[in-house]
Structure 1
Amino acid sequence: MLVIINLYVEAKYLESLVDELKQMPEVVDLFEVTGDQDLVLIVEAESIEHFRSVLVKRILKKQGINGSNSLVVLHTHKRMGRLLEE
C-alpha cells in the first residue's frame, strides 16, 4: 500500500530531517515543496498496521516535525508516466 504524508517541519531541522528520512526504506519518494507543507513523502507499507508503526514509532518521533497529514492511496491509475492496468 502507498501512503502520501505531508509534513510540517521547523525550518532549523529541515536538512537533518531530510537526511534521516532518506535512510528509511519505507520512504520511496521524498520531496521538499512550497506551500503549507514542507516535505511530502511517499511511503510504501505492507499493511495499515505496518504504516501506523512507521508513522508513529519512526517518523513522528523525529525532532522538528510540527504536524502531519496522511493520505492512503486507494487506487493508482498512472505512476511514473505509465498508465496502469485497471
Structure 2
Amino acid sequence: MACEESLEGRVSVVGNEPFAYLALTTEEGRQVALVGEKAEELGAEYQGRWVRIYGSIEREEEGPGRPARFSVERFEAIEPPE
C-alpha cells in the first residue's frame, strides 16, 4: 500500500475537451491531475480555491501534457500563500 502524501495548491480545469482534466497547481508550479470520487467533489465545489489534498500518486509524470495522477482520499480548504 502506498504511503499517504499531501500537496497544497489551487484547483482548476486544465486543457481543452476532450482532453481536459482537473488539476492541482502548487505554488512552485507543479501540476498533478486529480482522480477519484473526492476529486469530483473538488471540481464541483472548489475550482479556483486553495486546498490541501491527501492521497497517493497513482502514476508519475510522463512528460509534457501527461502530469502525475494523484488519487485524492480527502482534502481541506486552506488560505492561499502570501
Taking mean projected area of the Cα convex hull in nm², for residues 18-57 alone for each of 1, 2, the highest value is that of structure 2
From the coordinates of one of 1, 2, relative contact order in percent (Cα under 8 Å, 6 or more apart) came out at 32; that one is structure 2
If log10 I(q)/I(0) by the Debye sum over Cα atoms at q = 0.14 Å⁻¹ is calculated for 1, 2, the one returning -0.41 is structure 2
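Only the coordinates and a few stated rules stand behind these numbers; no lab work does. Bear in mind that the values here come from a model prediction, so they are computed numbers and not experimental data.
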